[in-house]
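So, here come the structures, one by one.
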Structure I
């Protein structure tokens, strides 16, 4: 990750719940229809963000993220930047399988779990590197407070990059619920700190 000495606040938001989430399946990288309950979450999120000062919104190019980012961009009259760097972890040929099947497949590997990957998929280490590039992309801007709409696995890695944690430690430590908000702040010395994590009071 490149060093940068300016202040920045980063609001990280996971997309609303989808039908795939409800059914416990591995989602495609770009698809995934927001469920009816997900739209209720989205409406509550928009109310929560009404009085928040946000300079720009970044988003995965997945439809389930872009729909949220577009709402925020319109309501706050701010630019939207979509980028494939912010996509969910690529699970290759395991897309459409139950999550427990994919987890069992990865745990069957001998050796370093962080390097394990599903067929044609992406490992945690590869996702970690991509997350670092995504953070560089965001911090290269002149904005002071931005929002990112992305996916659970990606956000695990992104927060891990900010705090200097390993990929496996990041997965085991954090939680990003659907449509919940987390915020970090970078000080002038380049060190990131946590403002709050997985806030979802507005969803209840």
Structure II
């Protein structure tokens, strides 16, 4: 019986030590390193305006629908850009529902941006990303929306192109993927021109 209690005591002590190390010390060390080395990223990469108001995260897309704004990719996340319900539509290339949705989005995109019926529409303008929260759109998508935005804001194309350049992120690691324009940052930069 004495041996049994000795084994139980050893098991309980090991469990307590591991709980303190794995559930207490390790998370605190990782949190501390993240706060020192990656403060902005560890806190959500938030975009905060001068008056202290948080406008969003540069890592998450937001819905913009007005003519004076660049529009993001469509979202299948919850009720549109809902970070709590991040997901794609899970509809495949043979899905009639997806094909119908894309046809409707292509027609709407062409109409709102003054394109001809046969003009090509970028894929990112009519399809949602895997997470439904992608904050970037392609440079081609931005170029097609540029006339609508400059007209609605009564701005010169050169002035808006300069803002587009400032809010374009290069490929990941310098070579993975294509450059993309962060829609939230670009629209906030446009609003700051007032």
Structure III
């Protein structure tokens, strides 16, 4: 019996990006094609099999502890970006400002796609959703460079809309316009709390 079930939801890749130098800027550069390897995207600042832990997992590890890199991809939805922009009072949010790796469309309630869901591309490239990517203040500096006066509004506007982080389960190419098949875990919601 499969543990992951294909849904009838077919998304689409509408933007791809790569952050070349995270120390210099969170800003991503737009790409038409990415190759996802087990380390992530070659030449992307968030690539690697491991990463130093950050404040997001501080209850589990001291900051800087080497852990598995489940943040190889930062994925946001076009529909949620439009809602963020509206709440910020601007016409659009450029995914490059957020250091996004991918923007998808036609996957409803994207930020809350269940952890362990798979996003599978036609090449076979498959990304495993780790969890919701909570908004922070880091994009504000980049936003201010292009839309002065709006950076501070991002964090509140992006709450529950910041997308997900993901890691590569199967290598392959990801192209603009690719269809995305969504597979979700075949299990009931957790009742433990």
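Computed from the coordinates by the stated procedures, all read-outs in this text should not be read as laboratory data. None of the values given here were measured: they were computed from a predicted structure.
Structure summary
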{"quantity": "Structure responsible for 45, 21, 18, with Cα extents along the principal axes in Å, for residues 100-171 alone calculated and labels I, II, III on offer", "calculated": "I"}
{"quantity": "helix-only ellipticity at 222 nm (-39500 (n - 2.57) for each DSSP H run of 4 or more, over all residues; to 500) from the coordinates reads -11000; which among I, II, III", "calculated": "I"}
